[in-house]
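Got some structures for you, see below.
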Structure 1
Amino acid sequence: MKRAPLILALGVGACVFVAFHPLLGAEWINYDDPVNFQRNPHYRGLGLEQLRWMFTNFTGHYMPLTWMSLGLDYLLWGMDPAGYHFTNVLLHALNAMLCFAFLRQLLPRFRTELAPSWRNGAAAAGALLYALHPLRVESVAWITERRDLVAGLFFFLCLLAWLKAQPAGPGGPADGRWLALSAALFGLSLLGKAIGMTLPLALLVLEVHPLGRFAPGAWKRPLLEKLPFVILMLAGVAMTALGQGRAGAFHAEAHTVSQMVVRPGYRLAFYLEKTFLPVGLSVLYPDHPPESVLQPRYLISLILVLGITALLLHHRRRHPGFLAAWLAFAFLLGPVIGPIQAGPHFAADRYTYLAALPLSVLASALLCRGRPWIACGSGAILILLGILTARQCAFWRESETLWAHAIRVDRSSDIPFNQRATARMAKGDFDGALEDLDEAIRLAPGQASFRANRAAVRFRKRDLQGAQADVDKALELSPGYPMAYEVRATLRRSRGDLKGAVEDFSRAIELDRSCLEAYVERASTFGALGLLPQAHEDCATALALHPEHPGALINRGVLRGERGDLEGAMADYTEALRVAPRSPEAWGGRALCLTLRGRWREAIPDFEKALEVAPADWPHRPDTTRRLEEARRRAQPP
């Protein structure tokens, strides 16, 4: 790449990195991140055991290359989300640079006579229009969606190799070596995530316009060249169907004939609207199945899509680029706009990560016309998109803010209320969590998980009767729900029934081997029963699931202290304070270890901090106050 294009490419990457850099301080999001990372030991590293799991795990999305990138992240950053966010932002910036390179190579095929410098500027603007769009934020901000970025990396490399393979004029054969490389890169993209599986259809559109390869009598060659891509596409379809089926994502109840008729048009219109008017974006767009094709919003969407298609077909000779962009946009969205419902949402911002490219190609081609008003307008649009992207990034920095925004966008779904309640519980805002769970249960009274969550909140608020009623209802609704047994175990333990608590924690673990909190709390209960080997085993299992879980670290610190390993106990308490600096148990435990070593003066600030961060009803407050007074007395010079 010559110096000017290289500088432009680096400038595009730098602009994108700066625009998304606020995400470097973001947290894990309490939506799939806990299951995928915080309670999943299988991806942590790149050893044979981890690689075997990555390449044989077909639940959800089949994405071994994505898991490999996350395994590398673990080796570099441990469980610090800042490192994972850094990799996400870096990958997106790199994809923006590859988008620029692709546009720069494609634009001359439109046979424009403008100077290369103008085309380079148009390619840079198109890449920024793609990468700075607020619809990209979900894929970059959500660590779980690393798969979009990895798939996108190989997707753009595939396109660059494919362009290299194309003959100079219609009728000629493609370069077989570049074509084979392109197909291989397409396969790698599918191993990141199969979201780009319909790329062969979009390539056919590009070969019609602007490449013009489907000349009379020359249509067989480009079709045959797509055979490897089509085989890979079918493999991607099979992988996706298998993974989504195993994850239980398909909703059979949403497959009536009328719903299958209107869903594609409604979804395509939705993505088109959000592309040109990216406001009201949300982490969750709840699915409300249509009762009839005559419902206004579905009928209008269908008419709009058919109308746009008919209009562009009518003007295809005069403005072929508009039809090509529209068809490629629809084809790339094909896997997510179909009639079958998967998951609780009817659409998602992340699904546009690859599908948005054709519209950026169209924008760059329009800029190549060299009209000043188009250039000025694109500059203003880029500034506006940058502002909207910064605003959207702010919502994704932590869970409570994200779900509060989702509730502002649409209050009809129970999921955001439950998720915000979970975030509020983690912060100790039990009144706010209870309010959210009341609303979630009102919207979905049959959800056992909401009842179990409310039981946990009521227990923390010392409403034992209400907690018991909720946990009983949760078990009535779902006798095999692990968290309900966790909460019932906690209630039993609070009443002194330690053996009954162990039975319920064990039942929760039997139902879900990754039930992290059950291991942590059973370890504590084993410790109270004097069963120290069992307590140690549960702590080890909990820390294998989540190496930085503060409760497990504190439990292990207690057990080490009881064995006389004060240095090990202090190390555990210190590590717990790194991840949970407002834990009174960790401050108090470390202070106690210091006193046992005769370091009274050093223990004083830890005791003081424990009392400062502890709630008013903390059961250890009297003992901690007494020990603080003793430490102050012992620290006095004789």
Structure 2
Amino acid sequence: MNQDSILQHIQSPQDVAALSFRELTQLAQEVRTYMISCVSKTGGHLAASLGAVDLIIALHKVYHDTGDRLIFDVGHQAYAHKILTGRREAFATLRQEGGISGFPKRAESPYDAFNTGHASTSISAALGMARAKDLLHQPGHVAAVIGDGALTGGMAYEALDDGGDSRLPLVVVLNDNEMSISQNVGALRRSLSNLRASRNYNRLKGFVVKALQRGMVGHRVFRRLEKLKNRIKRFVLPNTFFEEMGFTYLGPIDGHNIPEMVTLLGEAKALERPVLVHVITQKGKGYPFAESNPEKFHGVGPFDLQTGTVAPGGPSCSQVFGEELLRLAREDRRIVAITAAMEEGTGLKPFHAALPERFFDVGIAEEHAVTLAAGMAAEGLRPVVALYSSFLQRSTDQLIHDVCLQRLPVILGVDRAGLVGQDGETHQGIYDPAILCTMPNLSVYAPATFGELRAMLRLALNRNEPAAIRYGRGAMPEGAQEEIPFGKWKQLLPPEDVTIIAAGPLVHQALPVAKGLSCGLICARFYKPLDYALLDDLRRRGTKLLVAEENVAALSLYVAAYCPELQVLPLCLPDGPMAQATVERQRTLGGIDEQAMQRAVSALRRK
């Protein structure tokens, strides 16, 4: 930072609040420059955070009192908030082991009011805080910042319905980065919003309402005026939906005009009732490469600052899954693809381009995605639902009630299964086996190679029953192209006194260990069903079993329950959250790396 830098003097919202509008504009430029420089080295969610810089500065200008609370939905747009709240220097450690999180985290800063990482939670949390402040007579105001993408989640509407009815001083800021502003309509809307947010207007309105409600004549006049107002509102105002839910709607407003936002946010805060402020922003603002390709820079690895290029990588599990699904869909017109706002992340972009009429992106609505698939399956289609493991958790009830109990042929592509690295604890795909393996009529597949992933997708689609196929974030070995018998594991090395049963990515980690320590090795291609015939053989041999899985205990529990007379040692992740680091480092921290596997084999042999 040079000597004229404003950013180097900012440690809190109070510091932001003391700046002039000219200084705030300069601060926004400095924050963007610093953010781009840091993220180019660490990777991260850049486009959304660049778009929200001006909005966050305006929010800090208005919400700077000790009791004020800002809640950021998902949190991937909150990098400017981190930089401005005492974490400027630490921002260089973003998403690194021991560094700051890519998402808001209460343990990291008193200015992070609520942990976020999944979408559509902010309004519920903010309403909860507003209610707590009301009941405990605590000072301060609460605002939730939610993107238009997160507003596709049903939980957001549940919270809006409750929040509008609460009459509490809750401000919801809708950060809309998908639509442009019409100059003429925008000016009209701004004028209406400024009028309706004005304290003088609202005082006058309250006085008139009270006066008209006195007496029969006044009451009749009031009812007629109210009907007239509602008709005008429906004709002129841009979105009466929020008004009908009990929120005063203000906007839309230019999300890169700091003075206008400060004025409107200040008026919204002063209204002391539920208000929704509609702000229009541009993803990637301030970095041309992110502006022109916001999807690429939504979640990006380290990149070249001057060219915006990211180092090329090999094929990923998501890419292979999407390619194979498209190939199979061209052979079978019953196959359809469904995802929840993760078209590119789940590898379904080529499917969408080739078969748009059979591709369905439902927005951030995992519950709806699963039941939608169930309805399709009930009418003869073969739906494949591709979701990240950490987001699939939301659809647990729908999976049990709508898919599994009816034994409908819905196939789940469980992407990002296992450890995910720098996204940290909110995104780890380590819990789904413990959930999925308990569901009736559901088979759970665990490919260890690209060849197995392709073969398992074909197998699952042909079996006409519910299935989940788990695969990780990165790459796998290519592996042989072979048919896979349902429910059968693969013996890679013959059983010995200690035999390792490994699933998914740990199969390849276990191979050198098993060879070096003369162990048997079995690739558990299915979490469910178990290969009972193979386990019966191991029981007869009396071998000791080491069950290795890159998740919390699931496979090991079922193996131990089926083989109670054998010594079964689980090698799995602990119950506690797994912090951000590289996947290799997370395996070490979680006690499932190669060295841990070697120690476990030695421990079994000593028993």
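We did not get these values from a lab; they are worked out from the coordinates using the rules stated. Predicted model only: the values in this text are computed from it and were never measured. Cβ atoms are built from the backbone, for glycine too; each structure is taken alone.
Could you tell me which structure in 1, 2 was used to calculate distance in nm of label points 7 Å out along Cα→Cβ at positions 30 and 414 as 4.8? It traces back to 2.
Hey, helix-only ellipticity at 222 nm (-39500 (n - 2.57) for each DSSP H run of 4 or more, over all residues; to 500) derived from one of 1, 2 reads -22500; which structure?
Working: 1: -22500; 2: -12500.
Clearly, the read-out refers to 1.
Comparison across structures 1, 2 (criterion: FRET efficiency 1/(1 + (r/R0)^6) of positions 150 and 350 (r between Cβ atoms, R0 = 30 Å, to 0.05)) gives the highest value for 1. Suppose you compute mean count of other Cβ atoms within 10 Å over residues 46-53 for every structure in 1, 2: which one lands on 13.4? Considering all the candidates, the number was obtained from 1.
Once mean count of other Cβ atoms within 10 Å over residues 494-501 is computed for every structure in 1, 2, the highest value turns out to be that of 2.
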